[in-house]
Structure 1
Amino acid sequence: MDEAPHIRSSIAWRAFGFAVAWLIVAGPAPSSWLIGLPSVALATWASFRLAPPLPYNIRFTGLMRFLGYFIRESLRGGWDVAMRTMSPRMRIAPGQADYNSALPEGLPMVLFAGCVSLLPGTLSQRIDGSRLSLHLLDAEGTQMAELEALENHIAGMLGVELEDTHG
């Protein structure tokens with residue numbers, strides 16, 4: 001397998017991220033790039049020395065879909081929790097559950113666990129291989145379909161294949 005395209009892609013993404021950070025910090029003045037370009041190059045080089053590229057190729061379309069999904073679900077999750085807890089009926093039935101993820105272990109699973117909290121009424125507690133322990137505000141709800149949708153968005157962004165079953 002030729003790693004050159006993967007490394008070039010990783011360099012491009014990191015350089016892009018550092019360039020955006022420079023633009024935010026220094027503003028759009030063209031003269032700022034006299035210092036900005038060498039700084040971006042040095043930061044990109046240092047990032048490779050400190051954190052070699054991971055074996056995932058972030059797909060731009062997958063990233064854009066994930067970001068839209070993330071924003072929408074974060075707002076929906078916050079609203080749902082606020083309405084449940086501020087309601088006079090306190091529409092909660094807390095509980096715990098385990099979820100067997102179809103994502104591969106490592107970065108995809110850690111990203112999944114970190115993003116679970118954006119879903120309405122869910123909070124990740126622990127990762128054990130491909131199993132995620134969850135705290136739920138409504139243990140009788142339908143969070144499993146939402147968890148599968150989140151898995152699909154992460155897989156689409158990272159370009160990973162999901163395992164066939166949710167054991």
Structure 2
Amino acid sequence: MDHLGSCSPCFEEFTAIRNRRRRQRRLKWGGGLALLAVSVVLWFTLRTHQPGTETAVLDLRGYSGQRGEQNLPQQPTLQLQRSAKHLVVDLPIASKEGSYDFALMDERGQELLRGSGTAQLEDQTVVLRGDINVASVPSGSYFFGLRQNGMEWTRFPINVK
């Protein structure tokens with residue numbers, strides 16, 4: 001230590017080594033913090049934009065809908081999240097491609113929400129896609145109504161959560 005205090009070239013070399021180590025430490029911590037920040041931003045982005053939270057998939061292939069005012073209590077109840085903004089509906093077996101209307105209805109058949117879309121054959125299933133914003137509907141039991149243009153509603157029991 002006495003030599004470093006009295007030898008100018010050795011002190012300069014020691015100072016350069018110390019400054020290099022400080023820069024390396026700062027880069028290591030800065031890089032780690034930057035990586036952590038990017039990870040947090042990606043996590044929030046992916047978490048809030050997952051299709052499962054905004055896109056609801058209703059699989060009606062195993063259902064036999066009842067037209068008109070009657071309902072079938074033995075059918076399993078569909079589930080729909082209030083966060084849903086888009087619907088993907090796998091239509092019942094033997095459904096036809098074309099234009100469809102869909103609606104969320106109360107027990108009296110009053111339409112609370114309504115939308116429309118065109119059903120197309122995808123991998124041997126007729127699939128209807130459409131937009132619907134369920135956020136304004138209170139949680140509870142309803143009916144999901146489905147019809148081709150000019151036909152009666154076919155209703156399926158559904159719970160909105």
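Here, each number is a calculation from the coordinates, and none is a lab measurement. Note that the structure is predicted; figures quoted are calculated from it, not measured. Cβ atoms are built from the backbone, for glycine too; each structure is taken alone.
Determine which structure produced the value 0.70 for FRET efficiency 1/(1 + (r/R0)^6) of positions 55 and 111 (r between Cβ atoms, R0 = 25 Å, to 0.05), calculated from the coordinates; the candidates are 1, 2. Computed on structure 2. When mean projected area of the Cα convex hull in nm² is computed for each of 1, 2, the one that comes out at 16.5 is 2. Taking distance in nm of label points 7 Å out along Cα→Cβ at positions 23 and 63 as the criterion, the highest value among 1, 2 goes to 2.
Can you tell which of 1, 2 yields -10500 when helix-only ellipticity at 222 nm (-39500 (n - 2.57) for each DSSP H run of 4 or more, over all residues; to 500) is derived from it? Computing helix-only ellipticity at 222 nm (-39500 (n - 2.57) for each DSSP H run of 4 or more, over all residues; to 500) on every structure in 1, 2 gives -10500 only for 2.
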